[in-house]
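Please treat every number below as a calculation from the coordinates, not as lab data. Just so it is clear, the model here is predicted, and its values are computed rather than measured. Cβ atoms are built from the backbone, for glycine too; each structure is taken alone.
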Structure 1
Amino acid sequence: MLKESSPQQYQIEMVTLEELVPKNHLVRKVDAVIDFDFIRDEVAHLYCHDNGRPAIDPVVLFKMMLLGYLFGVPSERRLVQEIQVNVAYRWFLRIGLTDKIPDASTLSQNRIRRFNGTDVFQRIFDNIVEQAIAKGMVNGRVLYTDSTHLKANANPRKAVNVETPVKPSAYIDALNAAINEDREVAGKKLLAPSKTVKMKNTKVSTTDPESGFMHRDNKPKGFFWLDHRTVDGKHGIITDTYTTPGNIHDAQPYIARLERQLARFPLNPVAVGLDAGYFNAAVCHLTEQAGIIPVLGYRRPNKGQNTFQKKQFIYDEDKDVYRCPEGELLVYKTTSREGYRHYHSPADVCARCPQLKSCTQSQNTQKVVTRHVWEASKERANKMRLTPWGKKVYARRKETVERSFADAKQHHGHRYARFRGLMNVQMQCLMAAAAQNMKKIALLAHLYLLLVQYSVLVELMRRMREVQKGCKGSGGKNIAIATFGRSKRRTPPERWGSSAI
């Protein structure tokens with residue numbers, strides 16, 4: 001019979017938040033395995049202890065922020081609206097059904113005034129990683145690093161061209177030392193550090209000047225940020241995230257971030273997995289210096305104008321010379337400030353060579369081949385890439401760091417920068433990574449619990465089969481009879497019916 005429901009919702013029901021939240025909800029799994037009490041100690045120095053109005057519990061504030069990243073809520077105002085009506089969110093924050101939710105301005109002003117400019121977000125992220133390490137979810141054997149772009153909160157049509165100084169390479173000190181060492185061995189004069197400041201015409205946003213204009217092959221063009229992320233190879237736990245403008249090369253911050261992880265966490269990696277964007281001499285050499293095997297992707301070099309490519313000139317390590325396709329030797333002449341050793345061919349011999357047009361377009365009929373002072377490290381890394389072990393390690397990259405980025409973009413709002421300015425976008429990347437780690441830890445712990453229950457069940461069934469086999473071996477008696485004896489009632493009651501017999 002069709003019956004209309006009452007339009008009023010005034011009935012009183014006796015319920016608790018514990019009853020209203022589903023048993024398999026994600027917030028329950030997170031709350032069961034993540035300890036948030038450390039947040040109070042991390043931010044205690046930012047609060048006054050003997051003056052002012054009572055503050056909202058910082059654990060509640062940070063758990064509210066983490067909820068926004070955990071469920072991909074794009075704004076703090078929208079987040080407060082969701083918490084107002086979502087029983088599971090209230091349960092997670094320990095806020096009752098009739099308790100007042102902190103206002104969105106309270107959340108944003110604490111973030112802007114109290115927490116901005118501090119390293120509290122970095123310390124919270126690090127603590128979540130330490131909890132994952134303590135639970136055995138990180139082994140640090142292989143670390144995978146890559147970067148992804150976040151669209152900056154900036155209008156691409158509101159920009160100006162500015163002459164800005166070119167920043168020196170992050171590895172300039174180590175490279176200068178290697179260059180002078182090489183020149184000293186060769187009997188050349190040592191080079192003084194360059195004081196020349198190169199200028200570059202750069203497109204700068206007037207909306208978010210700290211963002212960078214990205215112009216790469218197969219990438220969108222515009223103002224972006226780059227999130228450089230490192231992921232552990234065991235379960236995909238994020239161990240580091242670092243933000244730079246979109247016009248910074250991926251390899252520049254890599255070594256410094258790797259050293260930071262090794263100093264901060266008890267990690268002892270055997271290898272690192274990187275894509276072809278990191279395949280340069282500095283990364284290969286400095287990674288080897290740290291006692292770690294670099295496993296990198298390969299990018300085919302440009303062919304250039306000449307028919308003969310560099311790979312056709314064979315390097316003789318014992319004699320420190322290159323041999324051209326015609327068998328002539330190219331000998332060492334000098335080491336440049338950029339870190340390249342120059343090998344020159346004899347001009348008089350090349351002038352009579354029938355392959356001159358295929359070899360060089362030089363006016364003085366001399367072929368010059370360059371070799372980086374750290375080229376040997378690149379060659380070893382390239383050989384490692386081709387080994388079965390190297391192929392296996394590199395293939396795992398798409399299942400770890402690439403999957404982490406895909407999850408971040410699809411479920412945690414990592415396609416766009418929510419804020420403007422480097423510090424604010426760095427905070428967004430840290431909180432998004434912390435939320436992903438929390439989810440990963442919770443789901444892995446839940447899976448571990450299911451596996452334990454399954455193993456207990458399997459063991460119980462195994463013991464039952466052993467008991468059955470023992471009973472059959474003792475005379476083939478029924479296990480129920482052997483265990484409990486025969487029932488005195490031989491005839492079932494009539495009310496059972498024949499179908500029940």
Structure 2
Amino acid sequence: MSFKAPNKKNFSIAFRLSFLYASVFAISLFLMFFVLSYLVYEHLSTTKDEWILEEAIEVEHIFKEKGSYEEIRNLMEAEARFAGTINVFYCMRNRKGEPIVFSDPTHFQALFQSKENFPWAKEQERFFETTSLGSQTYRVYYLPLPSGEIIQHAVSLNESNLFMEHILKLFTTIYIIAALIYWAFGFLMVKYTLRPVLVMSEIAREFSIKNLDKRIPVLDADDELSSLAITLNEMLDRIKLLLEEMKMMNDNLAHDLRTLVSRIRVNTEVSLLEKRSPQEYRAILGNSLEECDHLINLLNTLLDISEVEAGILFTEREELDLDKLVTKTIEVFRDIESYRNIAIFYEKDSDFMICGHFKKLQEVLINLLDNAFKYTTPGGSITIRVKLAEPDYVSIQIQDTGIGIPEEAQPNIFKRFFRADEARTLSGSGLGLALSKAIIEAHKGSIEVESQVNKGSTFKILLPLCVSRST
């Protein structure tokens with residue numbers, strides 16, 4: 001049973017990435033404009049203050065030279081007409097703030113008539129102030145003279161404010177258009193970049209048990225998507241191999257189970273066809289019991305392989321004497337050695353200590369020796385060699401002089417239920433080598449085979465050492 005959040009809008013990765021990039025771009029553009037507008041505003045204010053100061057100082061200089069109010073009035077009116085009476089206002093006041101001489105006050109009536117902001121207590125200080133009277137905003141400079149008069153030079157800031165408003169409107173328009181273009185362009189670019197991901201998704205959707213050969217095309221570009229495509233193709237290869245092995249295992253398992261169950265059924269039907277003696281019934285029941293044991297062994301071996309591969313059996317390990325392990329395993333086959341007239345030789349370079357499970361490792365050696373006896377003709381030999389392979393590994397080689405394994409069959413002998421053609425006439429389930437490989441790999445080791453037809457086979461096991469010591 002699955003649950004899905006109701007009314008949840010899911011956006012594509014391309015939309016989310018492009019929206020994220022557009023948001024970052026919009027924020028960056030906004031910050032850039034904010035800094036730029038601040039710098040422009042500061043530049044305009046500084047430039048305007050410098051101009052106001054220069055004009056006020058010029059008036060002061062002429063007043064000191066001429067000492068005539070008439071000359072000051074003419075200068076103020078000339079400067080106001082030149083800069084525009086709508087933008088500039090000059091006024092010289094006495095200590096009480098009353099105008100003495102001034103330029104055209106038509107556009108500066110509020111400032112001209114107001115005495116609220118006139119600095120009575122600061123008549124000995126030069127300073128700027130920004131003041132608003134009505135709907136007008138002014139930048140005013142006060143310049144006290146030694147004679148007691150105060151020069152008041154005011155400039156309207158409306159023109160500067162209109163300029164900044166124009167910049168703001170222009171930026172808002174550019175900002176919206178640029179953000180939309182960037183988002184659209186980013187969406188197309190991200191969608192184009194992620195197009196291989198859509199191809200991967202489609203191929204993964206088409207991959208099925210009936211279409212195992214479907215693969216993702218790898219682009220020539222050496223980028224993350226190409227690496228992802230290669231990784232997914234490798235995963236699909238492993239899935240294909242796993243499915244093929246499962247199919248083969250299921251077919252073999254079904255065949256073996258059907259064979260065993262058929263034998264038990266035949267034995268039962270034969271026993272019911274006619275009345276038989278107790279000895280005959282006993283023989284038939286004995287055959288059925290053997291088939292049941294074979295079936296149980298088959299299922300137990302499959303279970304052991306699964307548990308070994310899952311790591312369930314190996315919760316604790318102990319230090320083992322490898323020489324003792326090999327010697328006890330050889331003793332199991334002494335009677336078979338004499339019966340089959342096949343000699344066993346044991347060679348070792350030193351005594352070695354390994355960490356593992358005695359019974360499981362002995363089961364591996366028993367499987368390998370059992371196969372060696374099966375496929376070695378009387379008069380042949382089996383040799384076990386134990387030697388140091390690497391500084392931290394010991395090698396166990398089991399070599400026989402048997403019929404050998406065909407080269408084309410060697411890559412498959414460790415697969416479950418696999419049996420070469422030469423082995424089908426002999427007893428066995430095809431699970432011994434698969435179990436042996438699982439046990440060795442669970443001990444952090446490896447197993448491989450070298451074989452030539454009619455010359456024999458050599459199984460090589462590598463196991464990590466616990467402690468290596470010379471005798």
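In table form, for the structure just shown:
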quantity: Which of 1, 2 leads on relative contact order in percent (Cα under 8 Å, 6 or more apart), largest value; calculated: 1
quantity: Structure with the greatest value (metric distance in nm of label points 7 Å out along Cα→Cβ at positions 31 and 455, set 1, 2); calculated: 2
quantity: Structures 1, 2, by distance in nm of label points 7 Å out along Cα→Cβ at positions 39 and 159: label with the highest value; calculated: 1
quantity: Comparison of 1, 2 - label where distance in nm of label points 7 Å out along Cα→Cβ at positions 223 and 295 is highest; calculated: 2
quantity: For semi-axes √(5λ) of the Cα gyration tensor in Å computed as 60, 37, 21, the structure of 1, 2 it came from; calculated: 1
quantity: Of the structures 1, 2, the one that 6, 23, 29, 26, 13, 3, 0 was derived from, the read-out being P(r) over Cα pairs in 10 Å bins from 0, in percent, for residues 151-390 alone; calculated: 1
quantity: Structure with the greatest value (metric distance in nm of label points 7 Å out along Cα→Cβ at positions 111 and 303, set 1, 2); calculated: 2
quantity: Among 1, 2, structure where helix-only ellipticity at 222 nm (-39500 (n - 2.57) for each DSSP H run of 4 or more, over all residues; to 500) as derived comes to -18500; calculated: 2
